[in-house]
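Below, each structure is written out as structure tokens.
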Structure 1
Amino acid sequence: MSGQKDQMSMPCRLSTPGIVCSLGDSLDVIASALFNGRRGLVQSDTYTPGRMLPLGEVTSALVDDTAWPAEHRSANNRLLATALQRLDISSLLASYSPSRIGVVIGTSTSGIGETEQALAISGRQGPLPDSFRYAQQELGAPAQFVAQQLGLEGPAYVLSTACSSSARALASARRLLRAGECDAVIAGGADTLCRLTVNGFASLEAISDAPCLPFSANRSGINLGEAAALFIVTREPGGIQLEGVGESADAYHISAPRPDGSGALAAMKASLTQARRDIDEIDYLNLHGTGTSQNDLMESQAVAELFATPPPCSSTKALTGHTLGAAGALEAAFCWLSLHHGKLPLHVYDRHYDPTLPYLPLVDDADARVPRQVMSNSFAFGGSNASLLLSRAD
């Protein structure tokens, strides 16, 4: 039992994140957008010709991939490579053996965008272009890319559980450290806008033609975005810690959440239990908050059931769009910035809170609370739920 307690109390430090998203090119610019409620959306019909949609497109300059092997050339990997440049990789490689550094990435698209481009060139019958490699779209490709780029020899794999993919990647990194399989893990996620995802969500009638309004009476669906967010996860004390993770599976419906929110509630409770935190210690909750009717109803019910008095809440998807497999890590990075700066991300909407939902105190004005413990929710298709609890240790 004492060994188990030691494992539970083992530090799990999250480095300064490497972020690539639609909010800007640097952590300072991204933080300013979060705390001032600046949306990073553009109107585009790139993926839906004739239908203009608000999208969280990345406009930052990305790493050039022309010198890479063909199987590594994808927009997803360019996002990852750019995020890697924003981590302290030199110190990581100097501190740990390559055999003791793992890679866990969450994604839902991998390189499917490159397959779309190849099919657009070849048509249904013609041969695929010489530049195309099937390996570009394999789900394991992002982790293999990162490992090969850095010469790492530890465990390297991808999790694809839709919108909770990269939250679960962080949870997996924590387990690798606690199991003694790794001394450090590069963990996070990446997803790229492409026709498959945009049209897929459009076919579900889940896309909003206007900037999304999570928890508003006037909400009409999600906006989509793209991003990469990575951390170096280690057993070091101090800094910002991933104290607890909670995971659950509804197995209720292929695309809809369990309406009563019981799966989401179970994940939040599990993260509190693992972190050994009381409910009233949570200073801020980053909501999954997609802006769809069912998700916002389910999540507000789960939060209201868990918290007698919910903490300040916001959904940052109103700023970036829903970045799917990257969302869990991206929003954990936003929570990292919140803890680092001692500020709360604003909730951007029309301020017409849906009166049929349980009340949540949305951060729609500057809040003076300085957060020390924060929670971030990710709820995915198939009822794949994950909740992360981050804490500032110094």
Structure 2
Amino acid sequence: MENITKKKTYNKVLFYILIAICFIASVFFVYHNEAFYARPIAEVIKTELTDSTTESDMYNNEDHLYTQRITAVLKNGEEKGRNIYFTNQYSSSGAFDQEYHVGDKLFVTIKASTDKNADLTGTILDVKRDQFVLIVAWIFIFALLIVGKRQGLFSIISLIVNSVVLSFALDLYVNSNINLIFICGVCVLLFTGISLILINGLNEKTYAAIVATLLGTVISLLISALVLWVTSENGLRYEEMQFLTRPYRVIFMAGLFIGALGAVMDVSITMASSMFALFEQNQDISDQSLKTSGMDIGKDVMGTITSILFFVYISGSIPMLILYLKNSYPLGQTLSLNLSLELARALAGGIGVVLTIPISLYTSIFFINRKRAK
């Protein structure tokens, strides 16, 4: 027994050492990976403020404009090691521009010159941000591993696999004539199976969660489609999809499909885990007690999940709401233009959440009774 404990401790220490090595190696790589980029990258080594002015717009809002002279050194390409100079104008609002600081790495273009000895000049395109994204990703990974341990590791794996599947599915749709709803339907099956099986393994709890997730998602989509058909989609504003070259209604329905899945899966695994936890604590518990406890749990979950859906969908529209209201658009028109699709998505997900609670409850009881019979 002591040897088994020592072996587990040794494996755990070895695993965390491996994670630490991966973290250090990846951070070091991403801070020195300029050679892998085709676009020129320059690191800012000096900035100098050369001008400052104040402008007023038609709404009497003052915006300070600044001009800075930037000296940077090229980190890749044929001109690697040479200094390059930029003039950057930015505003205090920072809506379409920004101030650059020493140490920033920038994607740039180099202005062609016939004189090879002349100073290099060019234009700043964007900031190289992969190092910051990597650090945030590692914080997320560490949090999952510390809290979830083995399940946290499988959560990371399922997230990576699901991301690959979604990327492949979207690429398949863009480059073929396959119906997007069908592609999303296959993705829902894969997402559900991959996520729940990887995290919880092959057992009755997982089976109950999978069945409840699929039923809740499909029923939610059917009800949403029926409501949209009955109401002729009155109140929905598709202006944000006006640049699509594909049928925007199909894309919107596909978004409802995928969007509802996350909330429904969350509720289904919460209900299934709770039911099976009650059963494990008392295997003589009656079905009626399970139903009563399950509905109490479901009522608590229902309010929080529906609120989460509302906040998640609405949060992305806050900048546009502020922009419209700042430009004196009427409140009703502003909300209609920017929130109609988000509210529809939130309501579709809310329908799925509410329906999944009893579906997951009775599905879990069915699989619990099957486990009892074994």
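One of 1, 2 was used to calculate mean count of other Cβ atoms within 10 Å over residues 138-145, giving 14.5; which? Only structure 2 yields this read-out. Structures 1, 2 were compared on distance in nm of label points 7 Å out along Cα→Cβ at positions 170 and 234, and the highest value belongs to 2. Consider the structures 1, 2: one of them gives -1.16 for log10 I(q)/I(0) by the Debye sum over Cα atoms at q = 0.12 Å⁻¹ as calculated from the coordinates. Say which. Answer by label: 2.
Of the structures labelled 1, 2, one was used to calculate helix-only ellipticity at 222 nm (-39500 (n - 2.57) for each DSSP H run of 4 or more, over all residues; to 500), giving -9500. Name it.
On the way: 1: -9500; 2: -22500.
The structure behind it is 1.
Matching task: 13 is the computed value of relative contact order in percent (Cα under 8 Å, 6 or more apart). Pick the structure from 1, 2. Attributed to the structure labelled 2. Using the calculated result 0.05 for FRET efficiency 1/(1 + (r/R0)^6) of positions 98 and 226 (r between Cβ atoms, R0 = 30 Å, to 0.05), pick out the matching structure from 1, 2. The structure behind it is 2. Taking distance in nm of label points 7 Å out along Cα→Cβ at positions 106 and 354 for each of 1, 2, which is largest? Of structures 1, 2, the maximum of distance in nm of label points 7 Å out along Cα→Cβ at positions 106 and 354 occurs in 2.
State the single structure among 1, 2 that was used to calculate mean count of other Cβ atoms within 10 Å over residues 162-169, giving 30.9.
Numbers: 1: 30.9; 2: 13.6.
Of the structures listed, the value fits 1.
Every number here is computed from the coordinates shown, using simple stated rules; none is lab data. Since the model is a prediction, treat every value here as computed from it, not as a measurement. Cβ atoms are built from the backbone, for glycine too; each structure is taken alone.
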